[in-house]
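Several structures are given next for inspection.
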Structure I
Amino acid sequence: MSKEERREKKVLLYLGKFPGYGFDVDGGSILARQLIDSLKHNCNLTVVFIRKRGETYTDPFVNEIRYEEYKNPFGNKFERRLQNLDTNRAAIGNFMQYDIIITAHVSKFFGFEDAPSDFWNKTILFPMFCTSSYQRAGENVPLEYTNKERFVFEKVQKIITPSESELNDLIADYNVDFEKISVVYRGINPQFRHIYKKQNMEQPQIVCIGSIKKQKNNMAALELLNKLGKKGVNASVIFVGTIQDQSIYEQMLGFIKKFHLSQKVHFFFEQSQEHVAKIVQKSDVNISVSNWETFGRGIFEGISCGLPTFVFSRLTGVRKICQGNPGVCFVDTIEEMALEIERVVRSPIIYHQMSDSLKGLAEKVSYKRESTALINIILNS
């Protein structure tokens, strides 16, 4: 297909997150930006946003921008998604005017059970997070929600996932046809770049990127800090993200107070990608203690900056991408993570060997590589 033919294609992109607000640590917001940036110069693009607080977005290269709002904005995330099917239908509107319809969450296709095959033949889905992932993260998912997911996965024309682990879940849990799934690793903003630095042996700074919520298992990072202190490692931890569960944040504050860690724990909420990159580049060690990740963008932001990285072995998607890279250490327990971090920060040679080995891995998750893949898959469909 020629570039001219691509540019004639009318594409609808339906998003629940706004890009480029500065406060774009959240993976959904970053994906929104990447999709718009990848598509806007290559097709006739219309973007529809779910608006929660009167937000607006402008872009001279987007043909049309529209907004919808949840009529029932109450309840937990599963209840909101199940109660606002009319919002989805209004957002997409007259589907006949589009050649391709893309959503960046499986729930955005809820409510189209009666849609004809002409509708579903135009659809491309980025699932984001589905039942098996929520359950691994420790959340309870209503059966009605899972059944609607199953219907969407059966009907949608193409699915783009960021990892082989989610691909395997889609096949095992929903019997999705392998042929309609494409794996495209998320691209990391080029501001997260590898810089050589003298490692801070005396006071290593650990960065943990991710929202405060059950899935991220944030308390484990504080337990790690406490264990490192008992081993004589004078480390500090920086949390970068957003507060999505206030009760977990309050538990963290209670732990910090109990163990006198206020000088060793710092929070940076709702930061721009530029600021997050600077925080990461000033850090020494990158960790993830998540219960589950379909991809783990924060992990790869640290990797892209050359930080020796420590994550749990249960993150099979991350393990598949890293494929034995010595710059990433997989562990099974917090105690094991503490031991490995202690070993690395006490040895400049090991530290820099790990850091140098990450350069090739960062290329696998480059922004440019993702953008090229998305354009080819979406606009050639």
Structure II
Amino acid sequence: MATYHLDARLAQDIVARTMKIIDSNVNVMDARGRIIGSGDRERIGELHEGALLVLSQGRVVDIDEAVAKHLHGVRPGINLPLRIDGEIVGVIGLTGDPVALRHYGELVCMTAEMMLEQTRLLHMLAQDSRLREELVLNLIRSESVTPQLTEWAQRLGIDLNQPRVVAVVEVDSGQLGVDSAMSELQQLQTLLTTPERDNLIAIVSLTEMVVLKPALNAHGRYDQDDHRKRVEQLLQRMKESGQVRMRIALGNYFTGPGSIARSYRTARTTMMVGKQRMPELRSYFYQDLVLPVLLDSLRGGWQANELARPLARLKSMDNNGLLRRTLVAWFTHNVQPSATARALFIHRNTLEYRLNRISELTGLNLSQFDDRLLLYVALQLDEQS
């Protein structure tokens, strides 16, 4: 039994191409001897007894007028086996005088086999690509590498011991239809694999792609600056080659079991926090947003509610947001009074009055480090709400 399945679409394509070359009807039969492609569409679906002879005997079968009368669904001609890797996967038949057809029947058969081989290779490449994508999707969701994942990777020639860091690529939603979005993501896949970077890539949705990048440089070190440079270069290449706008977020680099899944989570959170805080930028890096990314895990929990309580009291009495803006500026300028006052265009005495008022409303002593930290964390959580 043939392991390669010759389908009707390819069979008809073979018929169309070969009939442009020769002045003869062409039939293509599957591994069971049934006509699945023909210049005479009415014959499609018929069982071809000449093809059955080819399949059973494994050789070229000539059928003249006399023989054709004794066979069902057969006309005079020549029938040749179609082989892939030495295995017969179908039969190609040329209708007419077998003597006249013999001298170019082999050439037609060779052409058909080349088309079969090309199609099989394309199918194998597509299947390999799908399996690689499925592996990536499993890796970003798995806290540990199972023996099944390891075997899967080995079959694909992927070394799971290679350290990797995860980047999330997001296409601006609402820009494109489904077909256009997939086309842009596929174009992006090409950019990410050319030149060869050993990236592992998967399309997560119509707007999101995940990239597992080799983490270490040639010296075996994780170089943040090099990764930043590569991200910016990719953004520039994408800008030059396409119309779609996109963002990239690079997660943290981890080692040990579940490192890829953790890196993916930090990349996704970095993307979310980055868009909230700096929507004008197109690239975000975990190292620039460590605290808000880590605090995001508290969102919705009782810890976040407790941390937010002092700031909530302040906001309830700060009708125009003046005190909150003052507090943000104070932390932005490393709690330095002079720099903060200059940034706010106010006198230092005014700043001191506002800070005292903030202390009264929050119940926190801003001269104490722990109280400052509580208020700073509360502000970080507030910016993400």
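Only the coordinates and a few stated rules stand behind these numbers; no lab work does. What you are looking at is a predicted structure, and each value in this text was computed from that prediction instead of being measured. Cβ atoms are built from the backbone, for glycine too; each structure is taken alone.
The table that follows gives values for the structure above.
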| read-out | value |
| --- | --- |
| Label whose coordinates, when FRET efficiency 1/(1 + (r/R0)^6) of positions 92 and 172 (r between Cβ atoms, R0 = 35 Å, to 0.05) is calculated, return 0.10 (choices I, II) | II |
| Source structure (of I, II) for distance in nm of label points 7 Å out along Cα→Cβ at positions 60 and 212, computed value 5.0 | II |
| Among I, II, which structure scores highest (criterion: relative contact order in percent (Cα under 8 Å, 6 or more apart)) | I |
| Structures I, II, by FRET efficiency 1/(1 + (r/R0)^6) of positions 300 and 316 (r between Cβ atoms, R0 = 25 Å, to 0.05): label with the highest value | I |
| Label whose coordinates, when helix-only ellipticity at 222 nm (-39500 (n - 2.57) for each DSSP H run of 4 or more, over all residues; to 500) is calculated, return -17000 (choices I, II) | II |
| Structure (I, II) behind the derived value 15.5 of Kirkwood radius over Cα pairs in Å, for residues 132-259 alone | II |
| Computed 135 for volume of the Cα convex hull per residue in Å³ - originating structure among I, II | I |
| Mean count of other Cβ atoms within 10 Å over residues 204-211 derived as 18.9 - corresponding label from I, II | II |
